[in-house]
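Multiple structures follow.
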Structure I
Amino acid sequence: MRNLVKQKLKAGKPAIGTWVSIGHPDMTMYLADMGFDWLVCDMEHSAYGPETYHSLVQSMLYARDKCMPLARIPWVDLIWCKKVLDAGAMGLVLPRVESAKMAKEAVRLMKYPPKGERGAGPRLAAFRDPDYFKTANDEILVIPMIESVKGVENLDEIFSVEGVDACFVGPSDLSLDMGIHKQYTNPKFIETLDRIVDAGREHGVAPGMHCFVTQDATDINDAIKRGFRFCALDTDLGYLTRSVKTTIGYVKGWKPGGTGEAPAV
């Protein structure tokens, strides 16, 4: 199976997705139909694991020609890599990668021999795909997260690891580690983002970041102009809560674009 996200990133084009924290297949079914290039199901901070992820990917099968299932796992770990890839993930976002050693370990666990040591037992991943073993090593995205000062300091060695395709900045974690939590207009933070983009460009690694519709460096349009290509736009929970608050506020007499603030609900 061709990874449409990887194709876009290799061509230097933005690939836009969102974060899924609600572990119900209806969520991925509807979001996969909204026009996103990919969905990352977050198993680092959400309350579900590989069994639920299997169902989330199943509900995306009808859209697998336009929206790729990806996942963030809790850590670079053999069991997590194996379970989630066999369930159909076309790429893994890997938390807090801070060295070439960690990046090499991720590649080793995610690739079939001779490039790695992944075991041969795909389930949903190979559904109606007789060429899966031939294409998986080339198509599956390896995406280390850069979310610490140490990771930024070691960008060149991380991005030099063969098999690393993209990176992903967690702006909240990175700014927290820098001692300027959520100060996204801080010159130090913006300088760090530009440093990540420059390193990605030098090593052929597509830079990515979690983005929003804001007035700072995490605004998705600003991020794309800055050079980020693997961009997450908000989260499922963010879309849900914002829409509900706006709707209830409207019923209570507050109208978007009018005077005053939306009531607390």
Structure II
Amino acid sequence: MKTLKFNHEDAQAIAGAQKTNTWRLYDDKDLSVNDTVKIIDKVKPDQSSSWRIIGEGKITEVVEKKLGKVTAADMDQHRKFSSLDDILNTYRGYYGDRVTAETPVKVIHFEFTPNLAGDQPLAGMLLDEAKLYTDGGSRGNPGHSACAFVICKMDDTVVEKSGYYMGIATNNQAEYYGMKRGLERARDLSIDKVTLFSDSQLVVNQMNGLYKVKNQELAPLNQELKGLAAGFSLVQFVYVPRELNKTADTEVNRILDEQERSNRKKNRGKH
């Protein structure tokens, strides 16, 4: 499930029904009306063990506009700003000088349902910064393909991993999809900064702008991935040799092995 994280003061205002509106810059969670998100109270921001899920928010309205176009109505159930300069100075404190009057903002309204248990969030929800290892493989190129990702703490402790069978695709398509799935999951967990590691030198160099994307099937994936990356405050694409990407590689091969066994079983059943 997607999450929204708040400092303790704002979380308490939400719990007290004094805040039902949040502004999100550089946000690509694809939040839509009727989505339900976990509301996390970062009780002590630098101690993730203190963070708690205080309830759920059901999105009732999402308005996208430029910061310079926000109105008093957008501040209903939200922090009140005295001027555009006040808005810009506040958000530049979070995102730096790239914030201008032209910067898009999502004004998100939600209905809050409390969770009195104060459950501990999933490990991935506690991370503001993470390492993301991704991989993709095809047996046949094109052939049966799978992709995988592994989300880790900065000390390489594995927090979450997952993989997907893709059907028929190429190696490079699978590599792109591994990155895409991993970044989507990091986004859903509200991880803000990601260092993405891949053993595909081609795709990493394409994402870093060092290689042109000449393949027409890869170009849309490249653009989609760049759009995803823009929703984080920082995403770095780093090439690593395969031996340093073993967990993601193992997950890809596990999925492909299972698919081969399933295909053989189906074929035997036809005879």
Structure III
Amino acid sequence: MFKDFDRIVADYKNQDIFISDQSLYYKKIEFIYNSNKLEGNLIDHRGTESVIRDRLCFTNVVRFKDILEVKGHAKALDNCLFMVKNKYPLTEKTIKAFNADLLYPLWSFEEFYASFKYHKQELGKYKVINNGIKYVLDGQQGNIEPLSNTETIEKNMEHVFTESKSIKHVIERSAHLAYQIFINQPFPDGNKRTARLVVVYLLLEAGLPLIVFKAETPNFNEGLLSSYKENSLAPLIHVIEAEVKQQLSEMIEMDKKLKINRTPPTLGIDNTLIF
């Protein structure tokens, strides 16, 4: 099922591609910008970088909420990268930490969370108020009732993780966990952002680079909705697999060109290397 994907992954690993700190820095900005844009954030790429780098936002369209979302997403992504690097296992606790990081900057300022706070919602905890999913797909608006409510969420998410352990392939497991986070809506907010971080974690854990889930069609959110409509993980698997394959292929080709254009050292008359 994943033969072409596995071949590209093997090519990437055999290429032994070096990713500099600077390259990772810009990839992080690209990831945060696209992930937030998928959820309606209006800050552009340049503005996203300025928030992360300078803690300011140089852009014509500024909503305080959008700035806080960038800050939260940057913290959550850094936490994700740190956990993978230090071989922390992916557990319910890990995912709760991702969501807490995402929402932390918003928590003190956004009136949206007032009702949650009134009902004693805590950051990094499952929802205490039942929620729903509003969506637009192919120009049509709709609502989805989550599989879990406040009474069933703990048990259902425990089952989700138990079930995921039996899924061997990283793409299939990524899609499974991302979709279950989406359809169960375990957190008061930031569920799709949390789902993308889970996918990133699993891909990084498998030895792959940071993959950006772009906001252009077909995108991650459309994959989630199509999977719901078709009652199948296939659409989401296709989106995740396609993004990984495309970005790995681009990195492989770029690395090959760099190696071809790199001038090999030669020996001088005194047998010293000349670069």
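Each reported figure results from applying straightforward, stated rules to the coordinates on display, with no laboratory input. These numbers come from a predicted model, not from an experiment. Cβ atoms are built from the backbone, for glycine too; each structure is taken alone.
Summary table below
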{"read-out": "Winner on distance in nm of label points 7 Å out along Cα→Cβ at positions 43 and 67 once structures I, II, III are ranked, highest first", "value": "II"}
{"read-out": "Structure responsible for -19500, with helix-only ellipticity at 222 nm (-39500 (n - 2.57) for each DSSP H run of 4 or more, over all residues; to 500) calculated and labels I, II, III on offer", "value": "III"}
